[in-house]
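What follows draws every value from the coordinates through simple rules; no lab data is involved. Quick caveat, the model's predicted, so the values are computed rather than measured. Cβ atoms are built from the backbone, for glycine too; each structure is taken alone.
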Structure P
């Protein structure tokens with residue numbers, strides 16, 4: 001079993017593909033940028049073609065850049081440059097694990113886009129998986145120069161129905177907001193186990209894998225009170241879905257219990273984009289514990305971007 005900085009290799013060895021480790025070691029370059037007054041870690045996939053489309057891809061509340069290899073390596077192999085950040089409080093960044101706010105992560109993505117545009121010359125696409133999807137949407141609402149949005153799930157954290165039905169706090173979510181506000185001001189850096197608020201039990205279809213992610217020192221095992229409060233208080237995007245015009249591709253696992261397809265379809269139907277596509281991949285969990293769905297993902301994303 002791998003530990004410490006190499007913990008991510010456990011997932012590749014047992015559930016995804018061992019070759020992903022070698023491919024990462026061969027192809028990915030690490031860089032850092034300043035965002036919100038802190039350094040954040042970037043993982044750069046450079047095809048050598050500066051004019052190829054570049055995808056900025058955001059991790060979710062449980063993840064970090066290197067946990068996304070099943071998504072990113074297949075895209076790289078289809079000719080895309082990628083810039084994948086460890087957002088504040090996650091991955092190989094300095095500082096307290098889980099210490100972030102929604103608006104901080106949104107700014108991390110906007111700053112990552114600036115870096116991508118300075119390094120590469122082709123189309124720039126923003127996207128994300130799980131919570132990374134709505135974060136990417138929020139960033140695209142404030143930076144309209146993206147050529148497309150590509151998401152693995154796209155829920156609306158400002159949707160009361162979702163927050164009441166799908167979070168651990170259920171109907172108490174909004175009742176607790178005033179308490180969260182006060183607590184986050186007084187004890188903002190106090191941390192909770194993230195999966196006490198948002199269950200990780202349906203993150204994948206493997207109980208063993210779900211438990212392992214809870215032990216990962218780079219993953220989203222903890223969240224500060226101010227981070228938890230921001231998911232409700234800051235997550236409403238500046239642009240309603242009906243006014244969003246950027247071409248949008250969404251893939252949704254059909255058997256997803258963590259972010260059920262009902263909520264993604266709800267967002268998709270609202271989107272004002274004339275060029276939008278929804279693809280459901282049947283009988284798959286939120287993050288499938290096998291590689292086949294990720295190759296379907298890469299093929300569909302590749303076709304969507306190349307057809308722009």
Structure Q
């Protein structure tokens with residue numbers, strides 16, 4: 001075997017050996033992930049969900065690592081494994097049909113994020129509220145678990161208990177139309193605090209038109225709307241007439257149609273009456289989009305002093 005052939009053969013062995021190593025590492029990682037996800041599924045389906053085959057303690061004892069901690073932004077102190085098991089035993093008695101179903105599991109290294117759905121019918125004292133088994137809850141939760149080798153080291157959990165309380169009180173969720181009307185009512189009264197409470201942090205205020213007009217959008221984010229759009233609009237436009245004529249709504253969207261007249265303060269010109277449309281989208285009980293359609297040519301003519 002000449003020197004070139006020998007060198008090539010050795011290099012090939014190194015490459016092939018590296019491929020085997022990478023393959024083994026990938027296989028090991030996949031096995032670890034599968035093992036960890038099995039532990040997570042057991043946590044939800046056998047310990048959190050009421051069933052006739054096991055009890056929370058029997059399931060969690062082999063799943064939770066020594067020193068396990070459970071924490072929440074709603075709790076001032078974390079719970080250890082024994083305290084968590086005691087809480088789950090109480091939940092099993094309070095909500096005999098409790099179901100905690102994972103909807104999505106994602107992982108990044110040792111961290112596993114679980115989005116789940118919680119349903120059940122409490123019968124007893126639920127967070128200070130008396131219940132009699134006639135009303136149910138249906139909420140979403142987000143948990144972040146640290147898991148290694150099939151053992152859960154820690155859990156940080158967030159549950160939408162405020163929605164659960166509303167459901168148990170029989171309170172109807174506000175529709176997009178309710179929220180839009182509440183916001184417009186606050187605008188009419190000049191109640192800035194109420195308006196701010198109804199605005200999503202990522203709210204977009206969209207109104208297209210003459211780019212020379214200082215308040216034309218889009219304005220992205222609650223802060224930009226409050227600090228830039230509102231001052232420019234209130235300084236430059238006086239509403240003479242704003243008359244809703246019709247409205248329609250779906251689950252997360254409300255639409256309004258009507259007639260309007262406005263005065264442009266820089267020129268003193270007043271628009272002719274024109275038709276407007278407004279599309280409002282709602283997310284998490286707050287306005288995420290305020291999409292305004294108007295006769296932009298009519299407004300631009302008044303702004304340019306061409307009436």
* **Structures P, Q, by relative contact order in percent (Cα under 8 Å, 6 or more apart): label with the highest value** => P
* **Structure (P, Q) behind the derived value 1.43 of Cα Rg over 2.2 N^0.38 Å, for residues 70-221 alone** => Q
* Structure fact -> Note: distance in nm of label points 7 Å out along Cα→Cβ at positions 86 and 190 at 5.6, derived from one of structures P, Q, originates from structure Q
* Origin of the derived value 5.9 (mean projected area of the Cα convex hull in nm², for residues 38-117 alone; candidates P, Q) -> Q
* Asked: A value of 17.8, 52 was computed for Rg and Dmax of the Cα atoms in Å; which of P, Q is the source structure?
  -> P
